[in-house]
Structure P
Amino acid sequence: MTWHPGSGPDKASEVEVSFAPVTDDQTLVTLEHRGWECYPDPTAARDEYNHGWPTVLGEYAAVAGTGFAASGGPVWLALLHTPGPAVSGSTEVFAHPDFREHVAFLGRLRERGVLVAAGPFPASGEGMTVLRLDDPATVAEYVRLAHEDDQSVVRGVLLVRVRPWQVMFTS
């Protein structure tokens, strides 16, 4: 949908909200806000909304309920990373000085024992991280960490979309 609170449609960015089942009693709500180019200072606008949306979604979670039931198995999450607004057209995301923050974030996930795999898609600047969470009640925490603890995301080097992943086979 277009998003232009307090201004006309000529100053509209885009907001996409999706709902994906995680367990029988749990849904992952993802909000993606894009189209920052319509703002006079796109970076400042993005930073401001990065502080506002968690409050809005927190209110939604409070109304929708936060109880979790056992799902009978682990929850898998795919963190899909794409180059962010801090990466200019001539700079490769992996060469950006703040990309090391992403590597540090992956190390923290490994220390927690939830990192299954991470790596880039060849020649695209995009990548994916796979997490395996034994406790479904920790999904919200890891979604938050993907957006707030990974400083490469906070600083706009990477954008992240978190998706539940239904794993059908493992070794």
Structure Q
Amino acid sequence: MTLRRYRDIGWLNELRFGWENLNYGWQRWVLDYQGERQLRTLERMFGNIDARQLGLLLVACAAVLIALLALLLLKPWKFERDPQLRLYRRFERLLARRGVIRQDGEGARDFAERAALQLPSMAEAIGEFALLYERARYAGEAVDRNRMQNVLARLGRRLPWRSGVRGTL
């Protein structure tokens, strides 16, 4: 069985010639892409460019790519820059793990009062943290950040590990 019997079929010959043309183009542009051809392509793209300018262009492109990659990975716009707000978010997460989730539009004091009702054994620490946060955030008082962290740490140690379990003092 030979392929000679298909030589008179026009569309099959066109397909074969197209494939051969594609293969020739691949051989010419990809496999035979040597230094002289590279320089001609660069000259067409950027004009008359020497090795120093080419090096600077490559370094600039690499710097832009690294900067974009750093922005995508680090996402600096997502970091909380306010230390009090960052501590309050930790307070919210701590209570949320115990089943007390802050409602939309609920202020710090209302949330703390509701949390104290649901976790009565920790009402004092919850109230103290909320008071410190309100003083620092809304009254503009200079509240010691370490004190807020200590109250939050004490709260984390004394709260039950799972929601629904009541903590004891």
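The numbers here are math on the coordinates, done by the rules we state, and not lab data. Since we're looking at a predicted model, the values are computed, not measured. Cβ atoms are built from the backbone, for glycine too; each structure is taken alone.
Here are some notes:
- If FRET efficiency 1/(1 + (r/R0)^6) of positions 6 and 86 (r between Cβ atoms, R0 = 25 Å, to 0.05) is computed and equals 0.40, the structure in P, Q: P
- Among P, Q, structure where helix-only ellipticity at 222 nm (-39500 (n - 2.57) for each DSSP H run of 4 or more, over all residues; to 500) as derived comes to -21000: Q
- Parent structure of the calculated result 16, given that relative contact order in percent (Cα under 8 Å, 6 or more apart) is the read-out and P, Q the choices: Q
- In terms of volume of the Cα convex hull per residue in Å³, the structure with the greatest value among P, Q is Q.
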